[in-house]
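The data blocks that follow each hold one structure.
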Structure P
Amino acid sequence: MLQELNGDDLYAELIMLRTNDTRYFIVVEGVADVAVLDRFVNLEDCLPVPAHGKVNAQACLTRVIEDGFPEVFAILDRDWLGLLSGGLKDERIVYTDDYDLDACIFFADGVYMGIASSFCAGSGFRVGAAGCTWGELQEACIEMAFPVGFLRYISERDGLGLNLTKFPLAEALDNDLSVDLSSLVDLAISRTKGGAFSRDHVLAVLGTERSMVNNRARYCAGHDLAKAFSILIKKRWKAKVGADLIERSARSALTPQGMQEMKMYSNVAKWVYGTDKRIWCI
């Protein structure tokens with residue numbers, strides 16, 4: 001099965017697919033990306049292929065570029081591109097506008113406001129009312145998600161190897177939904193096996209450097225934003241809905257207009273300029 005393949009295996013799988021499929025292959029990191037793109041991609045000309053992880057995707061694409069494998073493209077999460085070294089750069093690879101595709105959907109116009117209206121109806125939530133504007137909801141979610149994302153960035157930059165995957169955000173929050181940095185660092189360390197680092201040093205770096213960041217949204221992963229949103233609407237409007245359902249609802253709520261407003265959309269369209277192929281069906 002594809003989820004059991006490494007990068008070289010995935011490359012071999014693309015070669016096998018090519019024997020009876022002449023469509024463009026679009027490598028993406030996971031099945032959640034496929035679930036979004038399948039609604040907007042012209043499936044007559046293109047086939048999104050999940051790599052089941054960035055490492056697999058990059059290894060496969062390195063082979064694609066080196067061997068000149070034709071008509072294979074990729075849409076990858078931006079992650080730390082432009083902030084840290086690394087990341088493949090090729091005209092066949094397009095990166096998401098924000099940290100990942102789920103973050104792009106979070107910031108897309110109207111998506112999460114629609115979710116708030118659906119799940120918080122009858123509990124005092126009214127679109128546009130005090131505390132219910134998109135600007136206020138967005139800021140509250142960023143306020144919770146940013147410290148986790150920035151610690152993830154520090155860990156990657158400094159080679160700490162902290163385990164922040166599927167991070168239990170709620171456990172690091174105070175009653176007012178502000179992130180307790182000490183709890184955040186302690187949780188991250190407790191979830192990490194091994195690691196030669198000082199807890200106090202990590203906490204000091206996080207506390208000092210986070211105040212220097214202007215674009216906090218750039219560090220926020222879609223999963224963390226969805227968790228923050230789930231926590232927020234539960235606290236304020238008693239809506240009991242998990243982050244997973246929030247994310248799946250958001251993916252399905254993304255409109256064609258929302259997709260078209262992403263830079264990713266126009267960058268992907270450049271792949272087929274001058275040909276009779278179409279990437280998008282919208």
Structure Q
Amino acid sequence: MNFQDSDGSFKLLDSLEIEKDIRVDFCHVPTYMGAAILMREYLGMTNVKKVPSEPVKNTFICALKISARYGLYGHGYESESGMLKALDIFRLGGLRNFLDTLPELCPEFHSLIWEWIDITDARIMRSGHVHGMWGEEYTDMCKTTIAAIKPQSRLYCAYGSNMSSSQLLERCPDAIRIGSAVIEDWKLSFHYKADIEPSAGSKTPAVLWQISEEDEKKLDRREGFPKHYIKKNIIINMDGKCVSVMVYVMTEWKKTHADNAYDKPCEEYLETIRAGYREAGFDENTL
């Protein structure tokens with residue numbers, strides 16, 4: 001902790017006012033290493049049911065926040081390889097266990113990691129490949145990294161018809177209902193099916209679920225990921241704690257080119273949403 005700078009980093013230089021490639025090697029990477037070491041120590045304490053002290057917790061959170069701010073990517077043409085190296089550093093620190101057991105600890109960092117996983121999955125599903133800036137082949141490395149860091153469950157924030165327990169549990173039998181939630185600064189909209197769109201000040205009723213990796217695959221097929229819906233990782237407030245959650249957001253193709261893009265939602269579909277509102281304690285008349 002004595003080596004940590006005031007900004008939360010473990011950089012080896014006094015300033016970030018240097019060339020970008022040098023900044024990655026001498027500022028970003030040492031910070032990732034320091035944060036990964038703290039991650040392993042923090043997880044070790046929680047595994048033996050020892051409560052980490054506030055200084056240790058704060059030091060760890062600061063290191064995660066600055067790591068998230070750096071973005072983990074490498075510089076220039078080494079962007080992809082830099083990300084994979086950074087993720088491997090955190091893998092050694094216990095990243096999979098961290099994502100699985102400490103969702104409320106620095107949700108910005110959680111969101112960054114999950115966003116990379118989801119974007120990379122989408123790239124592989126669309127084209128079968130992940131290429132770098134100069135056409136370098138990273139597909140196998142990305143698949144290996146995802147397999148090494150992705151937990152067997154995640155938090156899914158459902159709006160629309162998947163708020164209904166009867167529907168969601170039919171689709172995802174392993175799902176565990178966490179509770180009601182509100183997605184702030186996103187508004188509910190319809191392009192035959194439900195969608196959410198960024199809108200400052202808006203609030204969308206939702207239900208938070210914990211879903212297994214197998215259930216996530218089933219949902220991906222149901223939602224038409226990644227052609228009809230993509231995954232976004234956003235931060236919501238749940239019982240006073242901020243956590244990173246996954247939501248499905250409709251693609252522009254689905255909104256404008258799908259056969260039923262401009263049709264109104266059917267009454268049966270809307271009634272399923274109303275049932276989800278009632279079950280979660282929301283006023284269905286606001287739908």
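Laboratory data are not the source of any read-out in this text; all were calculated from the coordinates shown. All values derive from a computational prediction rather than experimental measurement. Cβ atoms are built from the backbone, for glycine too; each structure is taken alone.
As an exercise: mean count of other Cβ atoms within 10 Å over residues 208-215, calculated from one structure in P, Q, equals 18.8. Which structure is it? This figure was derived from Q.
Please state which of the structures P, Q yields 2.6 when distance in nm of label points 7 Å out along Cα→Cβ at positions 152 and 176 is computed from it. Before the final figure, lay out the partial values.
Details: P: 2.6; Q: 1.2.
The value was obtained from structure P.
Can you say which of P, Q returns 4.0 when distance in nm of label points 7 Å out along Cα→Cβ at positions 72 and 144 is computed? Spell out each step's value before the answer.
Values: P: 4.0; Q: 1.7.
The correct label is P.
Of structures P, Q, which gives 22 when relative contact order in percent (Cα under 8 Å, 6 or more apart) is computed from the coordinates?
Values: P: 22; Q: 16.
Of the options listed, only P reproduces it.
Could you tell me which structure in P, Q was used to calculate Cα extents along the principal axes in Å, for residues 24-167 alone as 58, 44, 22? This value belongs to structure P.
Taking distance in nm of label points 7 Å out along Cα→Cβ at positions 56 and 88 from the coordinates of each of P, Q, which one would give 2.9?
Numbers: P: 1.4; Q: 2.9.
Only one of P, Q returns 2.9 for distance in nm of label points 7 Å out along Cα→Cβ at positions 56 and 88, namely Q.
Quick check on the output: 0.70 is FRET efficiency 1/(1 + (r/R0)^6) of positions 112 and 160 (r between Cβ atoms, R0 = 30 Å, to 0.05), derived from one of P, Q. Which one produced it? Answer for the origin of the read-out: Q.
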